[in-house]
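Given below, in the form of structure tokens, are the structures.
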Structure 1
């Protein structure tokens, strides 16, 4: 039994299964793709998908901003340098300070599995620079099934969730909903959000006006509600129509290391998909998709001492709308599987400051990013060798209603070649070279803050030239996979804190790194899984007026390992270690700091009482360690002390966290 589990792990780079059931997933696992499986079943600790990915993949790091809605870094890249889609919908947040990153607009209880495609080896989506994160949500089933979840944890954490699915051969439906709330977590020193801010005020790394007002110091860290509905209709034996809606409602999300908190964060995702198979010789599969997402995000100082005089309350209201459409067609010719298509997307982004409700400066003024893309790819199978080719052309125009700032046009041809050699049934070698691109967003081009233009309307698009090389090996009781990469970034978009305005600028840079993962079966009941990764990034030359050549947001060496005990498929015990080296290479000129190394132990046990009832108990950070994993790059607006050399506030991770979840399936 455990040998089967071990071999299934071999297909997945860095997969860390946390439960006995891996789930049935309709996805072709490839050597250049890491698949995180059964997310809704295993990551029941919280709604935060960013934290779940951080724990399960060594290539993913996390940017801690709050108790929820945390951002991710993949291979030393963040923001628009990685592409995030939810069921094929390209998603953006509204906050320029990354309080609502794209990955935060879907919750763990709605996610089936996630594909992490590292590198420039994807042409179906716009703006895949250094990684492509494809999130796949739960699908309706023919038979009536469902489950209820109740979760409880430290610091007043409570969650209730359910989903029900069913229908028949022709029509299937799914309905999922959840509600979740948590108090302010405490770090290993026992400081909640208020305590962390006060410590930094005492140390001179945060202003006194950033503290919560006395009447708000006991506020919960956040509350979240979500609902997802899907309807799949089999129009004919070879045709299917899929309709889905996801609504997320977050209230009073506290961001202690920033000067503002989110009053609410609401998103609505609408998706229509049509698929037809075997329409003719040159149409094996035809897919059409139309989607729209909207996000509203007002953040305010209302809970802070800065607004103790109500006439000085500041609110930054932002909203964004993303509309997209795609059509693609696949067919086979001899040993070729060819896919070609076109896609269109239009993103609008608008933001304005308010003082005590009175409209003030426009920060992002009705900015539109419109893209037309054309793509084609070919998969060629030749005995033991498999070759993937892809090409894409984008025509992008970015405009703003601010007549003082220029419009921008970008055109780019990108593509890749990726080959896999199957030496035998247990050994694969693979290598790829590719070029990808992403355009600046409206914040980087146009945003205005405190009366000055922080954006730079003269930015070029960033281009990534990358080479990957790796191997995968299966043994009788073990698997091992390794990969190295080297990336040359032309016109990387960096933040220059030394400038008084137009703080974003282009600079050439390089990133290299390696990743290794594997599994080992110790006995009939015990097996181990592990993964490690390392990246190093450097600018070709320092930014204007600076001396530091280190690229920002490049996490140090990270290691994940777990010992699993499985008994009779009804009990699974897991002890995992998540560790990272200290930050030695960091962008000091732009606010990053040296962070200490850390290693935390997490324990988890899942017991199936019967075929319907399952109980999970876990303890994260068993030894209550105080540590920080997110650095303080000034691209984000974080709390900083007075004075030129003042440090920025670090956000500590949660201390010892005890949780339990009760799941009833029918």
Structure 2
């Protein structure tokens, strides 16, 4: 038994040695198997690679066959590529300043990168800068040095920016802008680079070529979102927004008339004002900026589309147009044969309006006219005047129950008689006598004797005295309003020098009521004025602007530009555009869209609508010579 155990113990080391050999052998076999798998996978990958080389992918299609990086450009195949980066901006940039670059007929890639900055860090830096600048300004002042307007302007700008950042109305960014140009050859690349640099330089925006970083510049403008150039400028959100290129400045539609040329991209501004929520329009400009020229051009083109147009002409500016298109030209003055009766009522009216409503509206309108004529009245006199007007109509059998189709309206003398017969009305009657028997008796004390049956009707008030102009315009507009309510047609009413109406509360209120209600009668009111301050200082003037979907702003004077900017919410760029605009240039607003406009007329249109006295004289002389030549030819033929 003891001997057997010894033999067993002697065999155990041998058994352990054999197990170790077996493990090594198994490991060797595994390594061999792994090598075979690797070789097999490698052969498979090589086979797949050979297979894939025979397949064309999108990457193969878009990738260049050659790529050469030079000092300031890249050569992709045979296309020359160069990247520009913007380095500095002026104090002011106009809205849409980047549009000329976008609209250039060049192949461009454009990249914009925006890096938000911590407001607290920016405010701290601005505070330090303000302290430094204030100390420098005070030091110069103590030394008796002349004031530095540049430093003072920069200080005001920084203070304004600090306020905007603190109030949360502005954000601050690091802004990077890159433009990559693609050209066919080296010479064309240089020309295209000069074009882009000049377009930017005209706006005091300076750019540079990406020298020795041509590849990084190219990669930065690829649609990958990688900024490998990292050349940024500190800028707040307002100027950054003005550089954003994806803003449409197109005002072209399938219908309407040509208003002018879009100065952003030289496209046509075609628009139908009646397609908006209302067809009203305001035109503001300085004297001689081309406002009447623009409106006459619109009138002429609207006539060709079948619209009826009525114009109130304060300076006979539309006489030449009237002669050219055979319009009805009505001269309203004290000595004129044309008479307008303020007591007229519309003969027929659309909708469900009742005679009592029409009569009530006429009385309210007449009360405003009488206040213009005789001045302020007391509350007692206002009540007497209300009753007197109703009795004046009643004397002609015009009551809320009357048929307004067959009536004979009263005249101003009838109102005077009624007031004289009323206790307390004698004073008003005496003041009205000036318009019935006195100096101004030839204008508003006769039945209406004019007929308006022309597509274009022009009322001239040039020969009216200044004192009578607001009254004359009031009566004319009331007469036109009665015509408009009597028959619904597509019409335009042009009120030139509308500031005359804004000087008096009653006439301003009447004008506002007309602008507000005209949409229901298919009417568009065009309000023209050069005295912007008088017009917009009136509450009703601002309300008229609010109720006008189309607005045309031409060149403005420095005295009124701040009020214009506030009323129309213009940017600083648009403000300076209006200050620097040439003849017939400005901004055209149509609903929520607007664009810089250049009024453009053909030669034939220009001959009809021009207001230049020198050109009008030349046209008249040419007409006279032509008539003399025709007479001479006729006489020669007779002989």
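If you work out mean count of other Cβ atoms within 10 Å over residues 186-193 for 1, 2, which one comes out largest?
1
Computing helix-only ellipticity at 222 nm (-39500 (n - 2.57) for each DSSP H run of 4 or more, over all residues; to 500) gives -15500 for which of 1, 2?
Values: 1: -1500; 2: -15500.
Of the options listed, only 2 reproduces it.
Here log10 I(q)/I(0) by the Debye sum over Cα atoms at q = 0.05, 0.08, 0.09 Å⁻¹ has been calculated and equals -0.22, -0.58, -0.75, so which of 1, 2 was it run on?
Values: 1: -0.22, -0.58, -0.75; 2: -0.43, -0.82, -0.93.
Clearly, the read-out refers to 1.
Assuming 18.8 is mean count of other Cβ atoms within 10 Å over residues 274-281 as calculated from a single structure, say which of 1, 2 it is.
On the way: 1: 13.4; 2: 18.8.
Computing mean count of other Cβ atoms within 10 Å over residues 274-281 on every structure in 1, 2 gives 18.8 only for 2.
Just checking, which of 1, 2 has the largest value of relative contact order in percent (Cα under 8 Å, 6 or more apart)?
Working: 1: 13; 2: 16.
Answer by largest value of relative contact order in percent (Cα under 8 Å, 6 or more apart): 2.
For which of 1, 2 does mean projected area of the Cα convex hull in nm², for residues 122-217 alone, calculated from the coordinates, equal 12.0?
Attributed to the structure labelled 1.
The numbers here are math on the coordinates, done by the rules we state, and not lab data. Bear in mind the structure is a predicted one, so any value in this text is a computation, not a measurement. Cβ atoms are built from the backbone, for glycine too; each structure is taken alone.
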